[in-house]
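Following are the structures in question.
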Structure 1
Amino acid sequence: MTDLLPESTLRLGLPSGSLQSATIDLFGRAGYHVSIQDRSVFPRIDDDKLSAVLFRAQEISRYVTDGIIDCGLTGHDWVVENGNENDVVEVCELTYSRASSNPVRWVLAVPEESPVRKPEDLGGKIIATELVNTARRYFKSKGVNVTVEFSWGTTEIKARLLDGIIESTETGSSLRANNLRIVDTLLTSTTRFIANKEAWGTPWKREKLENMAMLLRGAIEARAKVGLKMNVPESRLTEVIAFLPAEKSPTVSRLADSAWVAVEVILEERQERELIPALKRAGATGIITYPLNKVIP
């Protein structure tokens, strides 16, 4: 694999499967155009210092540890499952996922009708999960002897065929749809940008990693924000600014007409619908809102 990726570039592992689309979108908003041809595992990226390859998220921390790739995006859950927490450098946390911005939770779940109320009630029982190593460590820490079997998918169905499951959830909707009840949460996970220790120790690679992290985090920061611009009579500037979120410091610029100023601010998208009518009534005109690609603190 290393022969296919030029040594003069930073070798980046991107997650295939459920995270793939969200990851490509995130890179696009961060300023990197990534394209994937049908059946190719080598995405094209418009940066001659980056070589990308698609792996399953479950594999990426192992390949980063082994130096097959320099860096990659994967869930914290798979770093823990593979036992690689001390083997890689965590460049940054990226709070995005396949369906929402919620962290993924790995939960112990049983059918609603099950008599199980706590993990200890599962002694001698069989549990199905993809997160086998983490599950075994969890039950061992509680002194509960269970059989943990690897699940190849459709894990929710197995809760009634076996005795329980450990499954990932963002919203809980799939568990509710299958009439399953959460007994405990084993692990909460978000996506992490991780790097090989040797790559992190190489100055040009570290600078590249830090630059990428800044842009990716900026894209996430911008996701729920909008820019707001308006013209305001100077005589009503204090009144208008009073409506803006207290933690924001707006940019105020003089216009050609000395009686007017332009005001610009970044705010949470959910605040927009409440603010605009109030700003209009306070004398603001020419109000414009626009989406943001990146917000760099």
Structure 2
Amino acid sequence: MGANMARRLKECGYPVTAVYDVRAQAAQELANEIGAEACTTLARVTELSDVVITVVTDDKSMHTIYAPPKKADSLLRNAAGRLFINCATISPKVHVEVEKLAKKAGAESLEGCMASSITQARQGTLYLMCGGAEATFNRAKPILEKLSASMRYVGPSGKAAQVKALVNMVMNINTASLAEGLALGGALKLDLAMLREVFSQTGAASRVLQTDGEDMQNREHSCFFSAAHAAKDSGIALQLAKEKKLNLPLAAATKRQYDRMVKAGLGELDKSGIAELTFKGRGPKKKK
């Protein structure tokens, strides 16, 4: 996602000066492509940049890149005046923590939570849910407009991450239910192409049906949004529910399915790979 966002901004005329990745080779290849520096430290990214866009995996990774600058390499070292736009799906409380740390360093931080996937990142047609100070959102808006087809300012820091957690929770439930519906259709020897067409014209229709239905049927699970990320994001939503003393049995059951995929070594398949757990005759190979 980050690489395609960088390509898009370069294409739109922005000078992309620095890139960083824990996979040094990936960073170097992208740097060569767009004429940036492949930085070996986080502090160097901040040194070269006015605006820093981050896309990381989880809360732990976020804490790593925004570590206290006196103790470790950090994006916050000499960060006064910088704008940080954080696009990962992580716990809302971590976005709030990062905003406070950035402010202490004389910088600004904004949530830019993304919907859509890799293709949309390259085309600049993401849907963005943004959270933080409204003035910071307005400062970031010219860049965000180049990355998105549409965006929504949600409110203070943490609120966009809450919305994104709910988006992914519902998407994951839809994906799991579609996998079960198609699996049962297959077991009943129904024509699955016909079944998908009927679904599309009825209350069974969904965005997931459009993006994942045929892939589930054909066992095409090239990764655009991994099962491991689905498990993580459902977990974020369930933690929010726990804090509010809500019972969400469908979300919990869905997370258990994605956890099964991860445990079976299928976590890097696309979320559509959940169909491997439901279709008759499929399933993870048992270890001998």
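In terms of mean count of other Cβ atoms within 10 Å over residues 43-50, which of structures 1, 2 is highest? Each step should come with its number before you reach the end.
Values: 1: 15.1; 2: 18.2.
Comparing 1, 2 by mean count of other Cβ atoms within 10 Å over residues 43-50, the maximum is at 2.
Out of 1, 2, which one gives -8500 for helix-only ellipticity at 222 nm (-39500 (n - 2.57) for each DSSP H run of 4 or more, over all residues; to 500) as computed from the coordinates?
Numbers: 1: -8500; 2: -16500.
Computing helix-only ellipticity at 222 nm (-39500 (n - 2.57) for each DSSP H run of 4 or more, over all residues; to 500) on every structure in 1, 2 gives -8500 only for 1.
Which one of 1, 2 has P(r) over Cα pairs in 5 Å bins from 0, in percent, as calculated from the coordinates, equal to 1, 6, 11, 15, 16, 16, 13, 10, 7, 4, 2, 1, 0?
2
For structures 1, 2, calculate distance in nm of label points 7 Å out along Cα→Cβ at positions 35 and 275 and state which one comes out highest.
Top value of distance in nm of label points 7 Å out along Cα→Cβ at positions 35 and 275 goes to structure 2.
With relative contact order in percent (Cα under 8 Å, 6 or more apart) as the yardstick, tell me which of 1, 2 scores highest.
Working: 1: 19; 2: 13.
Across 1, 2, relative contact order in percent (Cα under 8 Å, 6 or more apart) peaks for 1.
Tell me which structure, out of 1, 2, gives -0.49, -0.98, -1.08 once log10 I(q)/I(0) by the Debye sum over Cα atoms at q = 0.19, 0.31, 0.34 Å⁻¹, for residues 227-266 alone is calculated. If you can, show how the numbers build up before the last one.
Values: 1: -0.48, -1.14, -1.27; 2: -0.49, -0.98, -1.08.
Answer for the origin of the read-out: 2.
Each reported figure results from applying straightforward, stated rules to the coordinates on display, with no laboratory input. Since this is a predicted model, take the numbers as computed values, not measurements. Cβ atoms are built from the backbone, for glycine too; each structure is taken alone.
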